Structure P
Amino acid sequence: MDPAGSAVRASDPCVTAESQVPWAPEGRRDVRSASEVGRHARLDLAFLYRNGRAVLAEAYAEPPFRVGRCFAEGEDLHMILASSAPGAFGHDRLRQTVRVGCGARVRLTSQSAMQVHPSPDGAPAHLQSSYRVEDGAHLHCEWHPLIPFAEARIDQHIDIDIEGGGSLYWSDAWMSGRRARGEQWQFASLAHELAVFRDGSLEYLERYRIQPSEGAVSRTWAAGDASYLGTTLMTGRPIEPGAAERLHIELGGFAGVRAAADRLADRVLLVRMLSASGPAFHEARRWIGERSASL
């Protein structure tokens, strides 16, 4: 029996010897010192396809990470990733690893926005995420915006490894700071890297470092008056040649939002978006998610 209480069917096309045994990342053991608890942490999740649906087969969490609630959505599974911490702080090293097995369809969302606090000595918070999407699997990720506080430093790396016909919907975002508190563009540094590989070859790479004190980030041809910035990436399904153009035009109808859509390859679609308004930004992100199924 699997952890959800259903027997594995040998006839399932995605059931292999590997998928029928527990998945345990190498070195899964809490070896943190007392001073590191809550500051250095790992979250490991494995989703598999069993009896015609996705199940959470393995989970390991070190505080402040918690294994969030799962919700069945037909054959899909939705999990809310949760944390008991008030955010990330300088010197923190938070790492999460997610595997989506062949045939499984999984949607991951965040509990709330990730707040990044400064360190007195200027050390960055390190956020590292690794995802493996197997052939025939689908991973759908929608994250609340990351919020860097004044003088905060963030170093964020995201690696996504997709096999064969696996597919991905990725939507992330971040804010320029707490605008209501006068902290817009007051963070010290934000380093970000999103790398997507398919069968070992680089499919998409997004890498930048923003240091507001060293550049006019709010100039017209940069961020302008934007407080919210986001990326949506879709890969793995065939994208019609005119889909990006239609999406680009339709996004132009959202008041207070600047957006651009581009078909980077036959199966890769990218949307970048800016807005000074939180409600307008979130409405456009939701609309893109709903629209994606028909592209």
Structure Q
Amino acid sequence: MTSAEARVSAVVTTYNYARFLPDALDSILAQTHPNLEVVVIDDGSTDDTAGVVERYADRGVRYVRRPHGGAGRARNTGLELTSAPLVAFLDADDTWLPDRVEAGVAHLARHPELALVAAHAFACDEGLRPTAVVPAATREAGWMLEQLLIDNVVLNPSSVLIRRTAIEAAGGFSEIPFGEDWDTWIAIAKRFPIGFIDRPLALVRRHAGSVSPRRVRVEVNRAIVEPHLQAYRPAWKRPLIRRRGASVAHFHAGLSSAKSGDRRRAQRHAITSIALDPFTLGRRKAKLLTRAFLSESVVSALRMRRA
């Protein structure tokens, strides 16, 4: 079978995102990869999601509504209702670049040992205007368990193409309340190597409804990593991984605080992050520390001077 012939299930999950759904579906239907089945799993929306999807029915988009149960359960419903050997998830407030599926299929064809392939993503404002690149890992292929215990280097499901056999071997998608994607990637990384494409292939929309509370960063780190870490070998490395993971969690919490204008909280998280581990994401932590303690005008002046 050639890459172009490979069947892919595109599973879109949505909860009250009718206003964003046309962008998501249009990006799927514009894919350069020709062999797609598309299903929208409505996780108990109360808006006009059903009406929006109905406009796409004649283009082969299926609609399934289920009681509200969270993103993980919605994705598992999509897995149950589709059959292609490759699965691409898309959150309804995100979109794909046109060759997102084609690039992923080609990468998995070159690396049949991989369970999934991920890529970088563009972080975008509510109007889908890119504001930054969110980096995944850059290794073409490899065992990623240790890295994933420290940080979610696979990113969110909108950037991932996965083999159905691999996610089934991991027991399906995690259904925990927060960080279900990261929990799933770790479970898969225990069993299989993972690959990466070194360029952005998805646009991830940032808006009020997509932002988790800042405290969740550190709490999710503990809740997700600790159960997996207990089975990690060699055992002597567990405290080091735990410390590095906590440092990265505080970094992300500090970055989120800085972006929201809470400089005092950003300062606390930045100092804690560097105290725990100054080396992992060292340059990004230094930038956060500068941003947290210097005024925006000083930071802007320093950027202009470097330019």
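The numbers here are math on the coordinates, done by the rules we state, and not lab data. Since the structure is predicted, the reported quantities are computational estimates derived from the model, not experimental observations. Cβ atoms are built from the backbone, for glycine too; each structure is taken alone.
For the structures shown (P, Q), FRET efficiency 1/(1 + (r/R0)^6) of positions 72 and 192 (r between Cβ atoms, R0 = 30 Å, to 0.05) is largest in Q.
When distance in nm of label points 7 Å out along Cα→Cβ at positions 176 and 248 is calculated, the result is 2.4; to which of the structures P, Q does this value belong? The read-out was computed on structure P.
Quick check on the output: -13000 is helix-only ellipticity at 222 nm (-39500 (n - 2.57) for each DSSP H run of 4 or more, over all residues; to 500), derived from one of P, Q. Which one produced it? Working through the options, I get structure Q.
Starting from the value 11: which structure in P, Q was relative contact order in percent (Cα under 8 Å, 6 or more apart) calculated from? Derived from P, not from the others. Looking at structures P, Q, which one was distance in nm of label points 7 Å out along Cα→Cβ at positions 56 and 88 calculated from, given that it came out as 1.2? That value comes from structure Q.
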